[in-house]
Structure P
Amino acid sequence: MTPAREEVVLLAEDGTPIGTADKATVHTKDTPLHLAFSCHLFDGEGRLLVTRRALSKATWPGVWTNSFCGHPAPGEAIEQAVVRRAADELGARIDNLTVALPEFRYRATDAAGVVEYEVCPVYTATIVGELQPSASEVAEWEWVDPRVLLTAVDATPWAFSPWLTLQLPALYAEGSAEASGQL
């Protein structure tokens, strides 16, 4: 059985949708701006889930990052996509989904020259039940104190995904996670 084709929403510089493209072909050395999301997942003890990307990932393989990321399908609400990806990537159900950084946007190039160029709203959520990560998505995971992670990201940014190095300090500075009792 052939896997379903996954499409991403292409965006104009002002963030307006202008079309779609096959996700398998969009991440290159000349990646167009597209819509994505990131989620920082907390447990009942206030710890943050960090994951190390599977070595088979096309971009930033083996790098430690936020809990999970993804792309909404054309016509799919971002919040629905976050819930879908939590299940697909982490085998997790989530609650208390909140947009923390609605305007987050970044462009970064990995060691192989592949570019990520995304309008990427950042969400926080809490896990419901157990975590069962997919091996094709996640190589390792840890529940960590967010303040310890913030210190690690500040000291060794090269050890983490570029989006995490930008998102985590912004979450802390904005008070988004702290205001919701998660940081």
Structure Q
Amino acid sequence: MAQLYFYYSAMNAGKSTSLLQSSYNYQERGMNTLVMTASIDNRYGVGKVASRIGIESDAHVFSQDDDLLSVVMDEIKKAKLHCILVDECQFLSKIQVKQLTKVVDDLNIPVLCYGLRTDFQGELFMGSQYLLAWADKLIELKTICHCGRKANMVLRLDGEGKPISEGEQVAIGGNERYESVCRKHFRTLIWE
């Protein structure tokens, strides 16, 4: 029985690495996967999911206007799919999360989504909000703060490496722009 999974964490917890490993596991057994990623994040090139440890895969790119159920149906016409893997799933719309529930429930294909839970202000992303509400399985991937505690928040940094608390929800970047921290450090640097 297929299920909808949401693997979430702060940045640098290995979400993309885990996604790529899962896809490889299916492929190693002769099964077909569809790897998808958000068009908004092209740090590693358009249509690529890449890990900081150096592994990567081609991916189908989606924007918030795409009908993901139709995308999956088109891919099924080419070859049977055994698993759908979505990177940067925090950028999914509410409608797209609903479409992924249809892939699981109606097509019986497991969907594994990987993304951030919250933004640099501690607010939920749209895709994460509905995955937290509707996913069958919630799996937290862990990383650590500089103090050694579990990091579950993300700081956005300015050009001088200082935390900022205002701005657009989405600003694509990596270690030069974001730092994962525990709630205590997030609270003292942003909320207080």
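Only the coordinates and a few stated rules stand behind these numbers; no lab work does. The structure presented is a predicted model; accordingly, all values stated were derived computationally and were not measured. Cβ atoms are built from the backbone, for glycine too; each structure is taken alone.
Some notes on this structure:
- A value of 0.4 for distance in nm of label points 7 Å out along Cα→Cβ at positions 36 and 116, calculated from one of P, Q, originates in structure P.
- Sorting P, Q by mean projected area of the Cα convex hull in nm² from high to low puts Q first, with the largest value.
- For 19.0 (mean count of other Cβ atoms within 10 Å over residues 148-155, calculated) the corresponding structure among P, Q: Q
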